[in-house]
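Derivation of every value follows stated rules applied to the coordinates shown; laboratory data play no part. These numbers were taken from a predicted model, which means no experiment stands behind them. Cβ atoms are built from the backbone, for glycine too; each structure is taken alone.
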Structure I
Amino acid sequence: MNIALPKAYRIRQNFQSTRIENIPETIQAELAKINLGKVVKPGDTIAVTVGSRGIANISLIIKTTIDYLKSLDAVPFIVPAMGSHGGGTAEGQTKVLAAYGITAEKMGVEIRSSMETVIVDTTSHGIPVHFDKHAYEADHVLICGRVKPHTRFVGDIESGLHKMMLIGLGKHAGAKIYHRAIEDLSFEEIIKAVASSILQKCSVIGGLAIVENSYDETGLIEAVLPEQFYEREKALLNIAREWLPRLPFPKTDLLIVDRIGKNISGSGMDACVIGRKFNDHAATERDVVSVKRIMVRGLTAETHGNACGIGLAEFTNERTVESIDWKITRINANTGSHPTAAMVPLAYATDREAIEAALQTIGLVPPETSRIVQIYDTLELSEVIVSEPYLEEINSREDLEIISGPFELTFGAQGNLTPVFNKPQHS
């Protein structure tokens, strides 16, 4: 017999946000500020990096950047900068880009994908500095990437231009050695040592930093000179932290996540959002939210079976486990020195069974009064489903509004949650 579940409301979070209305115009103005034309000669080749994350408007951003470089009579080309993603193969990484609309035909330039690297230096710690062979052979390299809090590392620099230089352009070999080094050294030490070598030896001409707002939209784009990378990325990271979308409430008994994937976050679901940055299965005093249990319903198509991050959840369904490509998941988890990220949660035949099992493990709270939040993914948090025990708090806050409810959580004939978000997803 099914246990009683609380009724639910669909609510909207009203985030304060800044959004770029004209992306091409902004990029052209920003790139003009760093005077690339003074360094780039006609015919010079320029490697432009593209990573594996699902960055808003990424195909438009890269196409505009490519066209600007062509206007300087340069010969740009694209390099996948994504460590071990795409199964750690050149073909797999090209497919990842294609899923974002970035192909040689659409961009009008070559995509030079290879896992081969050049060791350009060795740090004082004895760490070999790997750099993508195609990028190293280019006359110049332009680093494009999103700046945001990292899902595991903590510091003045987390995920952004530096990570693209180290982990992205380090490819599988570099990503593996740097993540191993993190077991003994701080991320800050590694970043400073490796970035210094790359900026001296690898012809980096500049960076294009992207910051997204709380609605997963392009909020800021800034062109940065190599000598300003550290200070500007440090400042942009503070902005990104302020703009990071958040769960609506600080405490949740059960978080239901409809989809996880590498296009959503390096950890499948953003550990900063779900309160699992410092401990895979419990919030710490440094986390801003506390979630007792997490249930994952599926993987994104764009992750191509890479379920890295599934291990942050305690519960899932069997169809999600069956959709995992274990080869690429193992490669990614081991490369990132985070094997627990790929460990399998308790898997049940249906969503209903998984949810009921999870609610038996939240303490003395009866299931019918449990605090449940359901989200599409950790990037899109403007609309979420929440259970009725949150009603009093919803009514007391100006940043939350009820769209519909109360209603029963509905399950289809197969026992799986009926889709409630207007996007394609598992049902």
Structure II
Amino acid sequence: MNKEIKIAVIGLGYVGLPLAVEFAKKFPVVGFEINQGRVDELNEGHDPTLEVDDENLQAVLSLDANVNEKGKGLYLTTNMDDIKSSNIYIIAVPTPTDKNNRPDLTPLVKASETVGKVLSKDDIVIYESTVYPGATEDDCVPVLEEVSGEKMNDFFYVGYSPERINPGDKVNTLLTITKVTSGSTPETGKIVDDLYNEILLNGTHLAPSIKVAEASKVIENSQRDINIAFVNELSKIFNLLEIDTLDVLEAAGTKWNFLPFRPGLVGGHCIGVDPFYLAQKAQEVGYHPEIILAGRRLNDSMGSYVAGEVVKLMLKSGLPVKDNKVLILGITFKENCPDIRNTRAIDVVDEFKQYGVEVDVYDPMACPKEVMHEYGIKIVNELPEEKNYGAVVLTVAHEKFKEMDLSEYKANGSIIYDVKGILEKSIIDSRL
């Protein structure tokens, strides 16, 4: 690019906001978001997702609409007119699945329409959202071309650099990972690669094509999903054999090439979703993916399995099930972060309700309002005073849960079930 870089980041969630903040330390950046409430809370200098700390956000934040003339800084907006002067557009919106687990590209299409309306000569549009191989060029570019009335690699150019954000992870962050980059032409790929290297500490990998970059991302989480499904299946087998799964994994882990995966509930915005994107594309070209979908089915069954195991333990202990109470520890999709997207802890809650059990949910990290909106259940951020539960089920490995004293529950006859294997064996009745 032979002109000053001006960046617009479309979507200010777990992926877009960290990008916008880091780029704003070197370039003028406009963060565009359709949710005015999200813009308002960020303009107050705090990110409720906790992906960006307050000091970092406040250091780059500017309420001046002329931020693009200042050389660097971040301006947040819901007004499409504010991104018109940009020449790099980074699209970082969600790519969920629908109720039938089919890829839902609606957010990606809408974002492409927004960018298509403001494209100028030689602009570059970079997609970060996780998609199946071919989605950028087959699904997104046609939208850009139709709305702008121009052609890719003639009027504008496209890049793809898949996000690798791991919510709650303060070690493997945007700055410290190696990032895959790509472009619609070799020259575009080089520009995209150079751009990301302006902020990254561990460099990039420039893929030979956009499709290769897309495929690399979607298999990362599909691989993890399959590996976790394998140990989840092992936990079911070893439970029948009356063997402790984590003891087995610890022993097997002494071999130098054994992969240290652990059983658990598999949700979130990536591992619980990405395999369906790859499976969909495979089926479109005539191949039915057996291992990928089998892994998904098994992992999606774990919520009902956990609830069923707890109910068995209650019955064996002579505890009534119907109208009894269970305390669930954790509703986020993973430990030490407030992210509730596609959490499978909700499956445990729903399954207990099917047994006629009253469920209390305690999670110090999750937002009660968001949980109510997304799942229709009430949770609390403070531990209930009630100690008489039929069972206490730990579903998320928050650090705060490791410090809990469960002896009073145990003394009152509660079954203690540890899905994540973080509690002392002496206090629990069973674990996954």
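Out of I, II, which has the highest value for distance in nm of label points 7 Å out along Cα→Cβ at positions 59 and 379?
Working: I: 1.3; II: 3.1.
Greatest value across I, II: structure II.
Suppose mean count of other Cβ atoms within 10 Å over residues 11-18 works out to 25.0; of I, II, which structure was it derived from?
On the way: I: 14.9; II: 25.0.
Comparing all candidates, it corresponds to II.
Quick check on the output: 1.00 is FRET efficiency 1/(1 + (r/R0)^6) of positions 83 and 331 (r between Cβ atoms, R0 = 25 Å, to 0.05), derived from one of I, II. Which one produced it? For FRET efficiency 1/(1 + (r/R0)^6) of positions 83 and 331 (r between Cβ atoms, R0 = 25 Å, to 0.05), the value 1.00 is produced by structure I.
Of the structures I, II, report the one carrying the highest value of relative contact order in percent (Cα under 8 Å, 6 or more apart). Please report the intermediate quantities before stating the final value.
On the way: I: 20; II: 10.
Looking at the calculated values, the largest one is I.
One of I, II was used to compute helix-only ellipticity at 222 nm (-39500 (n - 2.57) for each DSSP H run of 4 or more, over all residues; to 500), and the result was -8000. Which label is that? It must be structure I, since only it matches. Source structure of the calculated read-out (distance in nm of label points 7 Å out along Cα→Cβ at positions 51 and 243, 4.1) within I, II: II. Looking at structures I, II, which one was mean count of other Cβ atoms within 10 Å over residues 43-50 calculated from, given that it came out as 15.1? It must be structure II, since only it matches.
When Cα extents along the principal axes in Å is calculated, the result is 71, 41, 40; to which of the structures I, II does this value belong? So the calculation was done on I.
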